[in-house]
Structure I
Amino acid sequence: MAVHGLNEPDTTAHVRRARPTDLPAIRAVLARALAPDPLMDWIFGPHPRREAAVAAFLWAPVEAYTHAGSVWLSVEDERAVGAAAWSVPGPQPPTADGGTDLPGRSMLDLLLPADHVALVRAGFESMHGQLPDEPHALLHLLGVDADRRGQGIGGALIEAGLAAIPADLPAHVNTTVETNARLYEAHGFVRVGSVRLGDTGPHMHALRHP
């Protein structure tokens, strides 16, 4: 989603697989990076606490991916400066029973007015057909702190994730940002489609790594 601008190697940050103890840092860096993204702008608009709302929205998938071992974290001087969260086919680790669901069908129902939630859900319906039917790895979330972009961090996170998935498994990513699409292309992805999310949403570009 994020990482605005092409990255050039020039950083002391190192990439490692994230651990459950990293969850607060992962949520924080992704929220900082993705809050200004056109997709989040469409979803949350003038929300008075946009960054916190994005962190809450991403809470469940980030936690699931971290426990599955498919999140990569870029760390510089003990500070998390970037993260990439992948959805990879295969057995998922068991999780504790969370008890009764929170009110509403999703976190969006708790954060936004019902009429806007309906508009967002309708927009996402436009993405049906963007994801392949074949088994694939999905780079769901990628974010780098604004003051660390252009230093190769996004590229390093992409390559770490690609190296960890089986060689015969294609990878897929969606982005609403043209510069991000060019970053993915620089790492072997090719464009396979584009669709607008409803009547008011941004254009979502789909890319595939063969």
Structure II
Amino acid sequence: MLGLTIGAVCALWYLLRFAGAPASWRKTVIKTLSVGVLALGVALAGGPPLLVAALALGALGDLLLSRPGQSAFLGGLISFALSHLAYIGLLSGSAGWLVPPMAVFAALGLFAAVMAWFLWGATGPMRWPVMAYIVIISAMGASAFGLGDWRGPWLWAALLFMTSDSILSAEMFLLRADHPARRLTPLAVWASYWAAQALFAWPALA
């Protein structure tokens, strides 16, 4: 529980002090630690290697996305794509996992199509990496539904992750700079994102 507690303190500090703030190394450190300590805690607790890898790649993605520039954004996008692939391996390899019903694939296919439709013309040179990311995170969501457990933390973690990334995409590519929603989107993105990572880590740390 120590890793979860330290991660929660860092996450709350980031939410209250740094969410929406300009880039700085202090912001980068607190953001990276918020998930990095979860990865370390799961590793020390003997958790699944794929879970450790997914959390560690998420922390790397946080580090990169907290820095300015297109190269840092692309690196963060790749890190999170690899993190979701690790989550797919973790979820689909879990005991009792079954291929989700077609209704799940249809719903997540619709989610991916809507995201792609809105972002296609707005992402410029990042279009194809973003499109690939949409496919990967949708597949991660489908893998979570294969667990068939609405009360389990991993399904809700996947849904929160998809919510966070949807809000972040709108903030980065669709909302104008002076849109009033920008006062709330950084808080919503961070709260849903860190809650998702914490729920993924919870079974190994509780």
Structure III
Amino acid sequence: MIQEKYSSDTENRIIKAARKVFIKNGLSGTRMQNIANEAKINKALLHYYFRSKEKLFDAVFKYAFFKFVPKIEEILNSEKSIFEKIELIAEQYIGALMRNQFIPLFVLHEINRNPKRLYELMQQVGITPVKLVEQIQQEIKKGNIINIRPEQLIINLLSLCVFPIAGRPLLQRVFFHNDKRQYQQFLESRKKEVPQFVINSIKVK
């Protein structure tokens, strides 16, 4: 397992500041000076740790990526039933995204900017759907779940987990009058609602 570690409090402060500025301004709208100001350091010190805005963005992305990788890897490679995996993936994925709500923005940006790099990162840490795909196919043959393409099932599950986090600025206003506490409770409830919905949709009655 690869882990991203930073050797000083300054680096951690820079990462935290960059995350905040990137979310607010996006990659193209962010200047190194903005990040230095947010981290309360001078620009020369910022360049000492991270030579360019792109390198800093990469560092923030890796920080975000490794926040939820370990548990998902463990679930995918476990011997648990398909229904247990669906429940655990939803719980872990939504939980991690609730704690780090900037992750979808960074992941979506990286998917469009450099999908090959993201794929290689997933391979390095053992995140692969192969075992889950095989398990889905076996459960179909056993007659335990409906005949569904594995990639459809997996993407449905992930989409149901991610979209309410990525779409929070709009959905919170539309459905909850911009009440942050109510929306947070709604997200918490999805840890149970999402797997129940998915399992009910594929389980042979």
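Just so it is clear, none of the values below were taken in a lab; they were calculated from the coordinates. These numbers come from a predicted model, not from an experiment. Cβ atoms are built from the backbone, for glycine too; each structure is taken alone.
Structures I, II, III were compared on distance in nm of label points 7 Å out along Cα→Cβ at positions 119 and 143, and the highest value belongs to III. Comparing mean projected area of the Cα convex hull in nm², for residues 39-110 alone across structures I, II, III, the highest figure comes from I.
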